[in-house]
Structure P
């Protein structure tokens, strides 16, 4: 029951990342926002670790945690936001993100001996199919639009794929010797690693736009506490204590839930095909995690 509750909380919180990314667009440049988000989360976890007198990573483990956090959040979100800013459809980026559980399952097999059964792979396939159905309207619209960024299309696609590779590597990193570290101090260091990446990207891209507003401050608070704080910590906790593939299979449900949130919060359309996709994705996740 506890594991099911944690899984449900994780996927609901993770799906709100799509809404936050949309909400901040009029007010802040993405990597500047991510720098504030990761920095705030790092500070909260650092205070928690200090109060609890937790052991901090040191030596080579410190560097590994910095790299893990940079990959899991910094590179993944920074590269993904950049690709969308260059004209890549948010729907296409979400679809690419749905490939992450498949990549995790494929890589975890030779590295950690985690082998999905035929039923598990069927669930993965159904999960991806459900995501495609949910995103189909956005994917169709993407083919009719023209990119508005200055980067060549091949580079945008390459960076997008690199983003998925980064979160896959960052997730699998959590099953190495890093899993022995106190999760509070580890989260502080890993969020600091993510903040370093966001800071470098913000400087390199000349980002400076920050228009203070209730929507921006509310999104930042949600991102610090619920996204980089609670949801990422739950993901790390699940990966540490179980199969990485089964934990990340929950990500198939993020795009369907984001579509539902868009319908409720922004008045976006929700057609029967998307509802069917939600059901297919849920069935796939249940099979993959069984």
Structure Q
């Protein structure tokens, strides 16, 4: 049977409309499908800072959902050291995003989001010590006295190089959990931890054994950044926009003041009588040195 040419033209037009509608619907669904962001596991049961950064990422993703679409976090099953995690990130494997203290190499190999995730408090280091050594540390009045003792630090942490450059003795190890055992067994004397980390960690591992000693602070400019793969510019832009909005409306500060992992660092006035031992960090880029003041919290004038 042959249809009149007008019928054929009608069906052709309807088919074109149907194809366009289907493509539009598919594009709409794709544009708003949920993006999965893979992050690493905590470095150990006592890595309570992991919950802070995971919650912060979720907040940023929620803030930017209207522009970039919904997204959710997935904590991978791989148990990675910080160095291994950053390696996989550079190679575009297993994870999409990580957080770490910055240095020259990391900002070259990865895409840094240059907004300090704890507003610079990573660079204010209290000393986790054995509780039975408080009287000994109370006698320390100068950096030279502290430099006679040994600090526990991560094998690949930028802090290890910073401390050594400034004359501190450092005992390095790979696993985060081992550093607490080293303090307990007196294989090192103190474990420098950011004021936004140390209190909660000491409580987790046991205040009968450990003390977050804040009468002495070692300080240097050392921001914690989010890092993504060099090719993941969309995620980088999304993180920048979300964090910048949290700086602008001061919700990042409020987030820090309220989160269980960081709230013990506040109010900052509690450090007015602490001894401040200033160290120099030569491993940060000019871009990091030149970040605007609104990104930083300051304990000292």
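Throughout, read-outs are computed from the coordinates displayed, never taken from laboratory work. Note that the structure is a prediction, hence the values are computed from the model and not measured. Cβ atoms are built from the backbone, for glycine too; each structure is taken alone.
Out of P, Q, choose the structure whose coordinates give relative contact order in percent (Cα under 8 Å, 6 or more apart) equal to 25 when calculated. Answer for the origin of the read-out: Q. Taking -24000 as the value of helix-only ellipticity at 222 nm (-39500 (n - 2.57) for each DSSP H run of 4 or more, over all residues; to 500) derived from one of the structures shown (P, Q), identify that structure. Source structure: P. Taking distance in nm of label points 7 Å out along Cα→Cβ at positions 62 and 94 as the criterion, the top-ranked structure out of P, Q is P, with the highest value. Taking mean projected area of the Cα convex hull in nm² as the criterion, the top-ranked structure out of P, Q is Q, with the highest value.
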